[in-house]
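Pasting the structures in now, so scroll down.
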Structure 1
Amino acid sequence: MTTEPGGEYCKVVRKDGLEVEVNSGAMTRLAGVSEALTGSTGIHLAIATVPPGRCSTTHYHTNCESAIYIVSGQGLFLSGPDLDQEDEIGPGDFIYVPPNSTHQPVNTSKDEDLVLVVARNTPVELVVELPGRGRQDCV
């Protein structure tokens, strides 16, 4: 069965209906566009929050690229095989994360959340956590 052009309805997901996703260290993620919420098959959109002085675990995604937009807060984005690239990040910055790219967002603020909008080109991500790598003082 095919859908006529223009015949599909859009879906609005309200802020109180977001999908709670698995935490990565201190970072929490709430999906607004996901396979479970909207039936999307080629995109995933979430908001991630890293509390002050905290970070995610070091990890990479095996099955997708990611695009990140920094909404608020200040931090560092560590990346590379040995996390040897350290970029300062803040509101208005965009980050591209290729598949299999090791990374770790770090909130360097003492009193403000680091808030990130995260988009991926797959409905379900496959994550490999790398315990013991990267910053450990903030996980």
Structure 2
Amino acid sequence: MRVAIASDHAAVALKAELAAWLAARGHEVTDLGPDDGTPVDYPDYGYKLAEHIASGWSAFGVALCGSGVGISIAVNRHPACRCALVTEPATAALSREHNDANVIALGARAITPDTAKACVEAFLTTPFAGGRHVRRVEKLATPPRP
């Protein structure tokens, strides 16, 4: 599976650990940066990840920042992305099963590396349920007009 990963400076260490862990499990990982802890702006990397996913270069994305909130907002600004900020595996699985999320966001300051790995594992191994959820997911791409 092709997985892209991006972070801000606060999550560089977690990004490196997750990228190595994913690669060891046979996934093709694209690291979109940054490469070190030099301060950067999370929107830049969230937008970069969103474009990567929307272009079809990777099927799924992992977005990381200190809390996970900022980068998830950036990714979700792209209409082709459904990014779910999660803190535990059950919600990670539900984000795929019910919402067909294609990006998972995690906060490096909010969860441990082991919890992050469990969330990513649940996210990548849970299929979209389809059925009644399709109509709802389609509405996410076309918000109502006022």
Task: Structure responsible for 30, with relative contact order in percent (Cα under 8 Å, 6 or more apart) calculated and labels 1, 2 on offer - done: 1
- [ ] Have a look at 1, 2 and say which one yields -500 for helix-only ellipticity at 222 nm (-39500 (n - 2.57) for each DSSP H run of 4 or more, over all residues; to 500), as calculated.
- [x] 1
Open item on the list: Once distance in nm of label points 7 Å out along Cα→Cβ at positions 96 and 120 is calculated for all of 1, 2, which comes out largest?
Closed with: 1
Task: Of the structures 1, 2, the one that 22.4 was derived from, the read-out being mean count of other Cβ atoms within 10 Å over residues 104-111 - done: 2
Open item on the list: Quick check on the output: 0.75 is FRET efficiency 1/(1 + (r/R0)^6) of positions 24 and 40 (r between Cβ atoms, R0 = 25 Å, to 0.05), derived from one of 1, 2. Which one produced it?
Closed with: 1
Task: Structure (1, 2) behind the derived value 34 of percent of Cα pairs over 23 Å apart - done: 1
TODO: Assign the value 0.8, calculated as distance in nm of label points 7 Å out along Cα→Cβ at positions 56 and 80, to the correct structure from 1, 2.
DONE: 2
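Only the coordinates and a few stated rules stand behind these numbers; no lab work does. Quantities reported herein were computed from a predicted structural model and do not represent experimental measurements. Cβ atoms are built from the backbone, for glycine too; each structure is taken alone.
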